[in-house]
Structure I
Amino acid sequence: MLTLSLCMILKNEEDVIKRCLNSVKDVVDEIIVVDTGSVDKTKEIVSSYTSNIYDFKWEDNFSDARNFSFSKATKDYIMWMDADEFLTDKSKERLIDLKKNLNKDIDLVTTETHMCMDENNNPRIISRRNRIVKKNRDFKWTGFVHEYIKGSGNVFDSDVSIIHDKIKLNNDRNLKIYKINIKKGIELSDRDLYYYGKELYCNGFYDDCINVLNKFITKNVWKEEMIDALSKIGECYLLKQEKVRARTYFYKTFEYSEPRGEILYNIANSFDEEGKYMQAIRWYEMILSLEIPTDCNQCINLCCCRFKPHLNLCVCYFKINNIAKSYYHHKKCLEINPNNVYVIKNEEFFNSLKNY
């Protein structure tokens, strides 16, 4: 059986770190914690799980901190986790099985990350990331923010999934780091330009995001990032209430890939908000004709593949007075997520109608 080091970087995570470590402590063979300046009880809590706690001076560079944590690991393989992540019992069993059966020729293991859990504890968003690496390959993290492991060799896509349940909002932390580096005169890589644009989007700087991502899409970049950048520009224009212009960017994504649920949803929703319900209905129904994607190398918004189209079709059909189809899509929502607040309200409404 392979041995596994868990490496973490932490700062002021007293609210979540116990949940994380309790979920993984019986699976890993050592826990390495690098603290970048906690002033709460984080280190005190962690000390009951491991003595391998190191202080690290924070200099606005996540990769430096993560590489330092990896340098302290002593086991065959290294796994990283964030404090607001944890393993379910099922994934814990799968990770144990992975330790028992992984081919020693494997250099890098990916896992799914499940985010934005719904009322039934199903993920609304999933992605796949490099999560476990062979120590003797000495893979390094790169990027001062939105860092990633630059690895190669034999890759294994595991069935382990990790839940990312964000409690503490970092707001403009990453955006500030980008601006600090830009002020230092550091030229952003294409990848940093992409994530800088997304941080501008997340913080509501839509015009700046449009400018940055329009620069990004002129470059020779990975297809998935091109599609996402075009979509983000479209979303900015939606938020600026420029729906026609927004749709031109969503349509451009079709030059790089087949139609995808999240992009079709944005197109449909733009018509929906304009009161063009028949156009919206056709786009929403197109989403339902697609298979749910399973390749999650980029984030997949599962809600846009089934639940949200059904929910909005329920409303659109009601708006054009087709109550039967409206109710049909409500029942679909009820099957997917009966505990959703909108579904509960719709159920009460339809129950109040005499014939449905």
Structure II
Amino acid sequence: MALQNDKQSTNLLHSQAHIWNHIFSFINSMSLKCAIQLQIPDIINRHGAPMSLSELVEALSINKERAPFVYRLMRILVHSGFFSISTTRDHEKKEKEGYLLAPASRFLLKEEPLSIRPFLLAMLDPILMDPWHHMSTWFQNDDVNPFHTTHGSNLWDLAGQDPNLNQFFNEAMGSDARLVTSVVLKHRHVFENLNSIVDVGGGTGTVAKAIADAFSDVSCICFDLPHVVDGLVGSYKNLSYVAGDMFHAIPKADAVLLKWILHDWSDEECIKILMKCKEAIPSKKNGGKVIIIDMVLKKDEEDKDFVETQLFFDMLMMTLTTGKERSEKDWAKLFFDAAFTGYKITPILGLRSLIEVYP
């Protein structure tokens, strides 16, 4: 490419920087994973004051020959907004710099009730990362997704065979469920007039437990595949675990909850699931409904990061499952194709929304 003037040179260099930024964007996530595995957020939090680099190095369980590299790890994480630097004065009134947690990092603490640490470690585990290296191969073959190209099995079947995958995936979903449920339960009207609810694909029961605790008069069922719920016992008298397959039958209840389930499946599979939901609940007149927690794509959203994150999740679904993220138009078509009569979307969950669907 011939460079005819300074403007062309500037544009070329900007383009190069843009490409480089995307080539190396994985460094943000992998650096954060490293910090989590080294317990850096927890160590700084326990310190209770701005923590100097030397104090941090001393507290870390690392090969001390690696000490000079801790600064470089922290520098990128400060730049990414996970830590901040505070300047204080010591007892000799000399200025001293120390690290503090940024607001986002509090959700990475091990003991934080709403921590998303398990979700981060799961999504960045090699089992879920390797399929990205086989995406181009998948575009040229007949496999259902890149995960199958990589592992020779779909995600759900492999989780049934691999206890490690099953455990970290359930922990990831459980951590997300705690955060989401803490918001949803503030909208108590969603659960009013319900005598029973079944959480389909409820994992180890994080959401069902929270509902059972908040509504002692509502019978709650956590429904999932046998390898997920085998051996689990309800911790509340109004909570039970049922094993089964949502494509075959769903336990009857006044309402069916589908938290982050439908985005894992194709339109055809979603219609089958929704039809099974419709069979499980009473009519709209008698209070029946399906409660969905999932993304609603917003193309005109002003927040670029918001839109980009939703698109990231859409690519994640393409890579790991047969699903996708959907716009309101996409959701409406699914509901009506499954013979539901109406729906209501309430955008109370950041990237996701609460959707109530009526038979």
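When mean count of other Cβ atoms within 10 Å over residues 37-44 is computed across structures I, II, the figure 19.6 traces back to II.
I have 32, 30, 19 for Cα extents along the principal axes in Å, for residues 221-292 alone, calculated from one of the structures I, II. Which structure is it? So the calculation was done on II. In this comparison of I, II, the computed figure 3.2 for distance in nm of label points 7 Å out along Cα→Cβ at positions 21 and 189 is attributed to I.
Given 3.4 as the derived value for distance in nm of label points 7 Å out along Cα→Cβ at positions 109 and 261, which of the supplied structures I, II does it correspond to?
For distance in nm of label points 7 Å out along Cα→Cβ at positions 109 and 261, the value 3.4 is produced by structure II.
Have a look at I, II and say which one yields 6.9 for mean projected area of the Cα convex hull in nm², for residues 165-276 alone, as calculated. Answer for the origin of the read-out: II.
Bear in mind that the values in this text are calculations on the coordinates, not laboratory data. Just so we're clear, the structure is a prediction, and the values are computed from it rather than from any experiment. Cβ atoms are built from the backbone, for glycine too; each structure is taken alone.
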